[in-house]
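Participant: Each structure below appears as structure tokens.
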Structure I
Amino acid sequence: MWLRASLAYRASFWLTTVGNAVTSALDFAVIAVVFLHTPTLGGWTLPQVAFLYGTSGMALGLADLLVGSLDQLGQRVRDGSVDVVLVRPAAALAQLSADRFALRRTGRVVQAALVLTWSLLQLRLDWTAGRVLVMASLLVCGVVVFGSVFVAGAAFQFFATDAAEVQNAVTYGGATMLQYPPTVFARDLVRGAVYGVPLAFVNWLPALYLLGLRDTLGLPGWFRFASPLAALLCATAAGLAWRAGLRSYRSTGS
């Protein structure tokens, strides 16, 4: 239904889609400007940082496309419209994720994919079987990690209905952080992205293996290949949080 609604006005759809892509491209333009004044940033070259930007943008963009509508759950809790979802013979999570599905968000995904393609052409990596597997795992697990953060943030809104911005700080703020090398951030912040909300497993750690870079953070070597484990843990935690939040829902009381 929402797909048909968004495509009913084709000109409006394409303008907003292209607008999203152009707006996202401004983030990379800022990064490119930095490299006009320095050959490396935290020991990373422009193609290497573009790799981080592309993978981060694609992971967040796809997760936002699939479950991004959940960030408006707090409003639905306040007006009691979650009741309508609960009486339907379908999973509440699937219904709320599909609500107001916005295909225009593909603009961010396409723009990030173009930057990622450019970076890979510049890097000219030796695509062994291991690198291909890690690259595929990076993209899939990145979507799962960001999607899990969206779901967990939505679950928190069952208890704190005005917490959408807290969720955005982790999702969109985390994606912005992952666009830059971990070496430019304080070690405590990096540790939080590894052992707290494991956003580092989206691209920072797999990138060390894919790009053949030395780990300056002193982390165990197997962490470079632990994205599937991090994604599994995030999905499990998000699922438990969602069930707890849904069970606590008591409508508006009016």
Structure II
Amino acid sequence: MSALDPSVVDRIAHELLERETERRDGGRITDVHPELDLEIAYEAQRVLIERKVAAGQTVVGVKLGLTSRAKQLRMGISSPLTAVLTDTMAIPTGAPLDATELIHPRVEPEIAFVMRERLAGPGVTAATALAAVRSVHAGLEIIDSRFADFSFALPDVVADNASSARYLISPDGISPEGLDLWLEAAVLLRNGEVVDTATGAAVQGHPAEALALAANELDRRGGAIEAGAIVLTGGLTDAVAIEPGDDVAVRFTHLGSLSLSIGGHS
């Protein structure tokens, strides 16, 4: 597939950043540019992040999307999507989420890693990936698509930085040694009611498998997962819509619990 003109890539990034800033959604980019493929979409994502960094944000980590094997088959891919976390996405512990800053937020529980060592492909395995992890944390990710009704093709969501919006991880992580992350269970609650449950196996079979695939995928584009980086390994459950006045929480078997109040005007 022929590459898009760099000026078009720049306009795609500009449009998505404007939507995020102005808190509005819109139609698919692929409806206007059907030639948009994954390679070009990742280039648009790179330009989007460059603009955020130029505006004063700092890159702090990586997030994965479509880590579920079923979702990958449905979208016709074999590896998770990767996206970038910046410092302004982090929710301080104990602080509420202001839903008015977002368009149509949804929440999902995550197993998060903080890296001890730089992890670079190719050839990263789950074992070598986990050996590079310093600590494992409970996580909540708030996603927020810049596309109407969360309706997008695969290149759209890649260009949109995989619907990244906000995240929260537990302040005190634990060592991965001795943890059976395949069986680590999570219970997602909204307003005290259980809305979904899952185990770490929902994430690419094991969160370390997702981490390894991310490192290898980033290597193909000249990237790596840096020491100290935060890695959100992918939603364990389906994303659940939230609105002002909600209280959400996740309870893990060994990683502890996290809670978040949703503020703003309903």
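The numbers here are math on the coordinates, done by the rules we state, and not lab data. From a predicted model like this one, the values you see are computed outputs, not experimental measurements. Cβ atoms are built from the backbone, for glycine too; each structure is taken alone.
Participant: Can you say which of I, II returns -21000 when helix-only ellipticity at 222 nm (-39500 (n - 2.57) for each DSSP H run of 4 or more, over all residues; to 500) is computed? Can you show the working numbers first?
Facilitator: Values: I: -21000; II: -8000.
The read-out was computed on structure I.
Participant: Here's a follow-up. With Cα extents along the principal axes in Å coming out at 61, 45, 34, pick the structure among I, II it was computed from. Please report the intermediate quantities before stating the final value.
Facilitator: On the way: I: 61, 45, 34; II: 50, 48, 36.
Value 61, 45, 34 for Cα extents along the principal axes in Å corresponds to I out of I, II.
Participant: Kindly point out which one of I, II the value 11.4 was derived from, the read-out being mean count of other Cβ atoms within 10 Å over residues 35-42. Don't skip to the end; give the middle numbers.
Facilitator: On the way: I: 11.4; II: 18.6.
Comparing all candidates, it corresponds to I.
Participant: To test your reading of the models, identify which of I, II gives 3.2 for distance in nm of label points 7 Å out along Cα→Cβ at positions 51 and 219 when calculated.
Facilitator: Values: I: 1.5; II: 3.2.
Of the options listed, only II reproduces it.
Participant: Quick one: percent of Cα pairs over 20 Å apart, for residues 123-210 alone came out at 42 when computed from one of I, II, so which one is it?
Facilitator: Values: I: 42; II: 52.
Considering all the candidates, the number was obtained from I.
Participant: Quick check on the output: 5.2 is distance in nm of label points 7 Å out along Cα→Cβ at positions 11 and 187, derived from one of I, II. Which one produced it?
Facilitator: Values: I: 5.9; II: 5.2.
Structure of origin is II.
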